[in-house]
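Each value in this text was obtained by applying a stated rule to the coordinates, not by laboratory testing. If you're wondering where the values come from, they're calculated on a predicted model, not measured in any experiment. Cβ atoms are built from the backbone, for glycine too; each structure is taken alone.
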Structure I
Amino acid sequence: MRAVIQRVNHSSVNIGGEIVASINNGLLILLGIEEADGTEDIDWLAGKIIRLRIFPDAKGIMNCSIEEAEGDILVVSQFTLHASTKKGNRPSYIRAARPEVAIPLYNQFVARLESRTGKQVQTGDFGAMMEVSLVNDGPVTIFIDTKNRE
């Protein structure tokens, strides 16, 4: 499982001219799921993201988690995070999970974030062509791959 986590002042998802999700002050998580991912990856990644101290404290130092900042979360599926560009110029997505594998894992990840934060998590529409807008705060952008935990 790969995630690009961006601390945002605002983020939204537009599908077909309609805003389907929107948050202020929080995290935009672009989530890529591969065939080898499972429940262990979900648990580890959700916990890691929730504990990340990337929000400013009273002194302006990045020392607070999403919960301490009382921020919102928006999760958007993005299979292209598993693109391989080793050969040629056209990326290969062979490691990206097929929808029948990825959708349940995606939904479990969202549910795990909701249960750990006690807040509703906003989402895009899995597999849809989406326009994702964001105002990156900082900018702060973190990349995490559950297969590279060390």
Structure II
Amino acid sequence: MAKLKISEDWWTAPAESEDGKLILVTGRRALNNVIETGLYRFRIEVTWPYEGDEKGLPVFTDSKLMEEITDALTDNFDRDPVAVLTGIYTGDEQRNWVFYTRSLHIFQRKFNEVMSTFPTLPLEFDAEEDPDWQEYREMCECEVAEGED
């Protein structure tokens, strides 16, 4: 079986929280081939609440650590695509990573392996079945087309 090709094409756009605070939404484009496998049925959202600046965005040290963690998770799951990082939401004093996975158990094991190299963080996890990738499709609606400002 050929290895699944995972897009490396990302976009970022501003959005607002329910109380009007800035949220930066970063999404991965071109995942139809992953969706069409029908294997990635579970959505896992990993949330890191943090103390933000006056705009609710992370301070530099937290932002740097967030990027290091994102890179490590992406590298790990790109090598062994049991899960795909599809979106990242940052703002309103939380970072939220959204993954779609084939196995909750294997995701947990691999996630913990990656995180063992980082400081302990107050992470919150939410998992549910989303075989139609509804959250991903809604996130993609936030993308700003080129030429739109």
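Tell me which of I, II gives 37 when you compute relative contact order in percent (Cα under 8 Å, 6 or more apart). That value comes from structure I. When Kirkwood radius over Cα pairs in Å, for residues 86-125 alone is calculated for each of I, II, the greatest value falls to I. Taking mean count of other Cβ atoms within 10 Å over residues 30-37 as the criterion, the highest value among I, II goes to I. Among candidates I, II, the computation of distance in nm of label points 7 Å out along Cα→Cβ at positions 22 and 78 that gave 2.7 used structure II. Upon calculation of FRET efficiency 1/(1 + (r/R0)^6) of positions 38 and 94 (r between Cβ atoms, R0 = 30 Å, to 0.05) from the atomic coordinates, which of the structures I, II produces 0.95? Structure of origin is I. When distance in nm of label points 7 Å out along Cα→Cβ at positions 54 and 134 is computed for each of I, II, the one that comes out at 0.7 is I.
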